[in-house]
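What follows is a set of structures to go through.
Coordinate-derived values only; no laboratory data. Please read these numbers as outputs of a predicted model, since none were measured by experiment. Cβ atoms are built from the backbone, for glycine too; each structure is taken alone.
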Structure I
Amino acid sequence: MHNAFKHKESKKMTRKYFGTDGIRGTVGQYPITPDFALRLAHAVGRVLRRTEERPTVLIGKDTRISGYMLESALESGFNSAGVDVVLLGPLPTPGVAYLTRAQRASLGVVISASHNAYPDNGIKFFSAQGTKLPDAWELDVEAALDEAPVWADSSSLGKARRLDDAAGRYIEFCKSTFPQDLTLKGLKIVVDAAHGAAYQVAPKVFHELGAEVISIGCAPDGLNINHEVGATHPDALVRSVRANHADYGVALDGDADRLQMVDATGRLYNGDELLYLMAADRMGRDEHVPGVVGTLMTNMAVEVALKQRGVRLERAKVGDRYVLEELAKHRWILGGEGSGHLLALDKHTTGDGLVSALQVLQACVRSGSSLPQLLREVVLFPQVLLNVRLLPGQDWKSNPLLSAAIREVENELGESGRVLIRASGTEPLLRVMVEARDADQANRCAQKLADAAKAG
C-alpha cells in the first residue's frame, strides 16, 4: 500500500516532504529526527553548490527544546556538503528572512513549528532575497535527498560561526519601519511573545520606541511555547491589558510572524480588521492603494468597506504563500489573513508580527485616534461555519439539492452576505460557511445548506 502511494505521489510530482510551509511534524518521528535533518541539510547544500562555489547559510530557531538537536544536525549536514553556517540563535522567522537578505547569505533556515505546541517542530527555508522558495527548488532538494550523500573531504568542509547580536540587528530593522518623527511615549503596551522566538526582541522594540512595556509570554522554558499565551490564545493578553489599564496589547505567535491586537477596553482585533486599518492609514496619507489581497475567509465587511473607498479585495486560497502569490501577480503591497499573518511588502518580504503591530500603532499615534475610531466603517459580519461529514465517495459538487439551496440562499443574501462551500483538505468533511449582516439569518442559511448537503 505504502509503495503504491509513493509511486502515485512521485508521478504527480507532488512534494514528498515539503508541505505548504516547509517540513513539519512531531519531534522524534520521521521526518523530524536528527538523522533526517542532517541528510536534508546535506541535500540542500549540494543543490546550493551547483550554482555557488562557497555558499553561506543562516540558521535561526524558536524556543522549543528540540531546536538544539535540530540546529546541530542541520549545521553538521551543511558543513558536510562544503557549506558555511551562521548560527543566529532564537530569532523570529521574519528576523531570519531579514538577516538572510542583509547578510547577503545564500539561504536562510528557520527551525520552528510556528503556532503549534512544543512536541512539534519544523524546518523551512528562505531565499537570498528573504522570500519563500519556489516549488521547483523544493523538488530539486527532494531529488537530491534520494541520492547517496557525497561527504566533503577535510579541506573543503564548511565552517560554523555565531552572528554576534543577531537580535539587536533585527530590533533596529523593526524600529526602522516606524516613522522617525513619531514616538510611542506615553503609551502603556502589553507584549505577549507566546514564550516563543520574539521573547527577547519584542519587548525591546516597543520600549526603545518610547512605550512603557509590560511583558507576558516572554519566559520560555523549551516546553511552554504557545501554551495558553500568544496570538492563538489571546485571553491572556486581554486579561493583562485590563488588569494593567494598558492602552494596547500585542500578541505574537511562537515564531512571531502573526499578530492579534487588543485595545484599552480589552476588545480583540483580528487580522481582517488590522489589514483594513493598514490600507486605510495609507489612503489617509494620500498613498495610492489599488488593491488588497485577503483569503476566501476574509470577512465580507472588509471587502465592502474597501469597495466604498474604491479599493479591490482579491481573495486567495487560505495560506500565506497563496496571499503572496496573488500580491506578486497584481504587484500590490498589502495582504493578509484573519489569523493575523499580514504583509506589507514595502516594509518586509514576509509576514512580520512586530512590523505589522508598528504599522497599526503608527496609524493610531499619527491620527490621535483609537482602534474603534479607525475601524468605525468596518462592522464584522457574523460568520457561521458548519462541518458536514461526507460519506465515502459522496460527490457534493453534483448534488442537485445543494445546488438549489445555494441559489436560494445567494438570492436571499444578495449583496449583504456570501456563501463559501469547500471540502476540507485533511478530513472527509464539507465546510459550509455563510456570512450575513444578521447572525440569525447566517445561522438559518448555513443550516439550510448543511441539511441539503447531508440529504444529497
Structure II
Amino acid sequence: MQLFGSSGTRGVVGDGLSPEFVLRIAKAAGTVWSADRVFVARDTRTSGEMFENAAASGLASVGVDVDRLGPTPTPAAVRYADVHERPGLVITASHNPPAYNGVKLVGADGVELGVDRLERIEEHILAEDFSIAAWDEVGAVARVDAANREYVSDLLAGVDRDAIADADLTVALDPGHGAGALTSPEFFRRLGCDVVTVNATLDGHFPGRQPEPVASRLDDLRSLVTAADADVGIAHDGDADRAIFVDETGAFVAGEASLAALSAAALDPGDTTVAAVNVSQRLVDVCERVGADLELTPIGSTNIITRIRELRAAGERVPIAGEGNGGIFFPDYRLVRDGAYVGAKFLELVADRPVSGIVAPYTDYENVRINLTYESDAELDAMLDAAREFAATADADPDTTDGYRLDYGDAWVLVRPSGTEPKVRIYAEARDAGRARTLAEDAAEPLRAALDDAAGAD
C-alpha cells in the first residue's frame, strides 16, 4: 500500500497530512462502504476538529449521513461501530508527537479495516474515483454525545468488578491529556478504585507529557504513585488504546513484562497468541511454559487483527494478543486494543498480589531501541540496503516477516522501517543491558554510515 501503513495513515499536519487529503480518504471510504450512515471521531489533538470537519464533509458529499462523536478514545469509537453497525473514521495519531495526526478506518463490525479493504479504498483515492451526491442527496450531519458514556458502561460489564472492588485499590492514572481523560477516570472509579490523576486535562499540545507513554516520560506518574501510596500507575497514549504500568514502588513496568504477565494468566495449553515480529523473549518463554502457540506478524494493529481473525475462523482459540508497547487485544471481549480494558484486566491480577510480584518473573530481559530519522526516499533505501547486507553477514538466520530480525537464542535484534514515521527503528533485547545495547549499536552502525553517505550525495 502507498498511503496506509501499519495503523491507518499518519503524517505531520501541513506537511504530509492536510484537510484535502483527509477529505479524499473520507470520500473514498464513503464510496466503497455500502452504508447509509457512518461516524467520525477524534482524539484531543489541536488539528483534530479541522480534520473531523474535512472527514464529515467528504462523507456527506458522497451521500452518507454522518454521526460526529467528537473527542473519543479509539476503543470507544470501535465499540460504537460494532453496536450501531456503522463504519467510520477515527482522527488520531495515537502515540505520535503533537504535530502529527492521522486516520484510522473502522468497519461496521467494529474492527479496524484489514489490508484488503484498505487497498480498495486506496485505489479510489489514487484514481480520485468518488461518488457524487446530488444537491438533495447530500448526507446529513448529527452530533452524538453518548459514545463515551456507553463505552464505560460496556467496560464495566466485561471485567471482574467484585474482585477489583474488594481489593480496595488506589490507582494513579495518567491519560496524557488524551481522549482517555474522558473515560478512564470514571471507569476506574466505578470499579471501586480510589483514583488520583495527573495530565488529565484535554489538551492537544500535550503540555504535561508527550503522547507515547514510555519510561522517560512518566516521571509525573511515578511521583504520583509514591505520593498517593497507590497500588499501581496506569498511563495511556493519545487515543487510549494502550496501557503502560508503574508498580507500587514507582518503578516503570516494561510493556513486554505486562504483556507476558497478562498472557500467562489468559493462555491455556493449545491456545494461540499473536504478536508482532518485535515480540519479546518474555512472551516466547510464557508460550513454551504454558504449551501455547505463538504466531508472528508484521508490526501494526492491522496485521495482528488480520491474523487473529484468520486463526479464529480456523477454530483456534486466541484469548490474548498484542505488542509490548501496551497495545493488547482480548479478542473474546472485542477485537480492539483498549487501554482501559487492559488496565482493568491488570487490576484483576493486582487484586491478588502487588504489581512488583506480578511482573517479577518477566524482568530478566533488557530492551534497547534506536531510531534513525531520514528525510528522503534515497536515504531510506540506503539504510535498508545496509540492513540487508548486515543481516546477510550476521551469525544468525534472519526472519524477514517485517524487516530483518536476527535471533541469537537468548537475544535478538530487529531492523525495520516505521509504518507511521520517517524513521528506521532498531530493536534489541538481551538478558544483559550491555549486550542489548551492543546488538543495537552494531546493527545501527552500518545504517548510520549509509544515511550519512546518502545525505551527502543529495
When distance in nm of label points 7 Å out along Cα→Cβ at positions 155 and 275 is compared over structures I, II, which one is greatest? I
Working back from 58, 33, 26 (Cα extents along the principal axes in Å, for residues 91-178 alone, computed), options I, II, answer is structure II
Looking at structures I, II, which one was FRET efficiency 1/(1 + (r/R0)^6) of positions 331 and 355 (r between Cβ atoms, R0 = 25 Å, to 0.05) calculated from, given that it came out as 0.80? I
Answer label among I, II for the case where volume of the Cα convex hull per residue in Å³, calculated from the coordinates, equals 138: II
